[in-house]
Structure 1
Amino acid sequence: WFGRSWGGAVGEALLCHIRNGRSNRIIAGSGAGLTLLELARRKTTALGKFSPEEFPIICKLIAPVSANISVQVHPDRQHLANPSDEPKEEVWYVVEVTRRPAVVAGLKVSPSQFLFADDKRRLLDFLDVQPADVLRLPAGSVHSLIAGNTVFEVSTNSDTTYRLWDWGRQERTLHIEEAVNAATGAKVEPMKGKEQTTSYGLVTRFDAGFCLLEQHDAIGGEVAIETRNRFAVIAVLWGEFSDGRHILSRGVTAFLHAHTRITLTVVSPGRFLLVRPQ
């Protein structure tokens with residue numbers, strides 16, 4: 001999924017975000033050359049009901065190559081450790097699975113018991129997942145992604161993470177007290193989508209509360225998308241789609257302005273995700 005421009009491994013990519021004055025750069029289409037933040041400030045209708053300062057989501061592709069991500073917790077509003085911390089919840093769409101089990105979905109014991117155990121791995125509650133599974137990661141849930149697997153993540157706009165354990169690695173700071181306090185016992189949960197047959201294929205919708213995630217499986221024909229009073233984000237997993245000017249193919253992310261209606265022609269059968277903040 002990730003190119004190698006300098007020989008190093010890339011484990012995570014921010015696909016769509018505006019945070020702390022930083023954002024993605026638009027490489028084609030309306031606003032090419034601008035950052036998403038610059039576009040939103042120039043065209044105030046682009047985000048719809050949202051302002052640049054209140055951009056609601058972050059979209060990422062996470063694909064740790066050789067090292068598991070830390071066993072971590074994101075807090076809810078009642079368990080923030082610092083005034084600058086923010087609550088966070090996430091949704092993971094499983095893109096690829098090459099190692100099993102792929103996901104840590106919680107603990108089999110309390111966080112305190114876990115920390116004092118010699119063999120911590122056996123106390124992790126693993127979840128076996130398949131590509132196209134969708135997982136809800138509520139605030140307060142202990143979780144991790146095992147190296148060799150890939151997920152598309154949508155989260156609320158927060159970067160607050162408390163590391164409970166880092167698989168014995170010593171390089172990064174742990175936040176043990178904060179993580180123990182923030183771990184509410186909530187579990188990572190598979191979500192069940194609602195399917196709808198369409199003229200071009202099948203749509204499966206998952207309502208995560210803070211966003212609506214749609215999986216579009218397109219065999220042929222045209223896909224009409226209307227954004228109404230909020231923007232949307234497209235992430236192509238495979239296949240090719242055309243808006244008449246650009247080809248959207250595997251790995252491409254597209255930002256759709258609010259109050260927009262577009263039609264994508266299916267060039268080759270494929271699948272894309274559509275994220276709608278709520």
Structure 2
Amino acid sequence: MAERRILAGGEFLIGDVLPRDVFTPEDFTEEHKMILETARDFIAKEVHPVIDRLETKDHELVLDLLKKAGELGLLGTDIPEAYGGLGLDKVSTTVVGEAMGTAGSFSVVYGAHTGIGTLPIVYFGNEEQKKKYLPKLSSGDWCAAYCLTESGAGSDALNARTKAVLSPDGKYYILNGEKMFITNAGWASSFVVYAKVDGQHFTGFIVEKDFPGVSTGAEEKKMGAHGSSTRPVIFEDAKVPSENLMFEVGKGHKIAFNILNI
């Protein structure tokens with residue numbers, strides 16, 4: 001039997017491919033079917049009955065739903081078992097994400113949390129960072145957000161003006177700047193933040209909401225998805241422990257672009 005070829009992205013839409021190389025629902029394993037059924041059941045029983053309340057931006061309701069999703073393992077498909085997740089494959093994550101597409105505003109909360117908010121730590125966090133943060137993110141005890149966009153640095157992310165300077169004692173990086181349009185900002189406990197060390201070296205950091213100097217601005221007035229939080233995140237001499245620097249100084253672009261590509 002001929003080997004199946006792994007396709008790149010949406011290659012099947014624009015290239016000449018064999019039917020056997022296109023993954024379809026008929027190819028689901030029992031594990032895929034189980035996690036999909038779990039997601040659909042959660043949405044039908046927990047999200048749909050309160051979908052109108054979600055649009056009122058009920059903070060406690062959102063966090064309660066996130067916690068329930070975590071208890072079912074829906075937040076940990078990409079997180080290894082060693083850090084409290086399920087350690088499943090990308091198909092499992094994809095089918096859960098597809099099911100969440102019917103969850104209204106909660107799908108926005110879920111997507112930012114499990115994707116751009118958590119994956120940087122999964123793939124680029126060191127051992128101590130993974131041990132400290134991933135169990136909380138997998139369980140839903142903490143909500144995650146991703147701080148890349150600035151007023152003058154959206155698509156041109158490397159033009160960021162948020163700066164980070166190492167303190168004289170080497171214990172902290174002092175961050176100053178402002179990020180905008182940050183999904184989950186109003187209820188996130190952790191932020192993956194990008195800043196330029198010494199104004200030059202684009203670098204990633206894990207920042208907790210309770211670190212000194214971290215605050216959020218007013219909610220954006222959106223046309224839809226009112227059940228999700230979208231705010232600026234502000235850093236005013238924010239003290240971030242040096243051990244919360246991600247990967248390497250000056251390598252933040254590798255984190256940012258790889259995670260966005262996923």
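Points worth noting:
- The maximum of FRET efficiency 1/(1 + (r/R0)^6) of positions 81 and 225 (r between Cβ atoms, R0 = 30 Å, to 0.05) over structures 1, 2, that is, the highest value, falls on 2.
- Structures 1, 2 were shown, and helix-only ellipticity at 222 nm (-39500 (n - 2.57) for each DSSP H run of 4 or more, over all residues; to 500) at -1500 was computed from 1.
- FRET efficiency 1/(1 + (r/R0)^6) of positions 17 and 185 (r between Cβ atoms, R0 = 41 Å, to 0.05) from the coordinates reads 0.50; which among 1, 2: 2
- Per distance in nm of label points 7 Å out along Cα→Cβ at positions 25 and 249, the highest-valued of structures 1, 2: 2
- Rg/Rh (Cα atoms, Kirkwood Rh), for residues 49-192 alone from the coordinates reads 1.00; which among 1, 2: 2
- Origin of the value 62, 46, 36, where Cα extents along the principal axes in Å was derived from one of 1, 2: 2
- Sorting 1, 2 by FRET efficiency 1/(1 + (r/R0)^6) of positions 145 and 233 (r between Cβ atoms, R0 = 25 Å, to 0.05) from high to low puts 2 first, with the largest value.
FYI, it's all coordinate maths here, none of it is from the lab. Everything numeric here is computed off the predicted structure, so don't read it as measured data. Cβ atoms are built from the backbone, for glycine too; each structure is taken alone.
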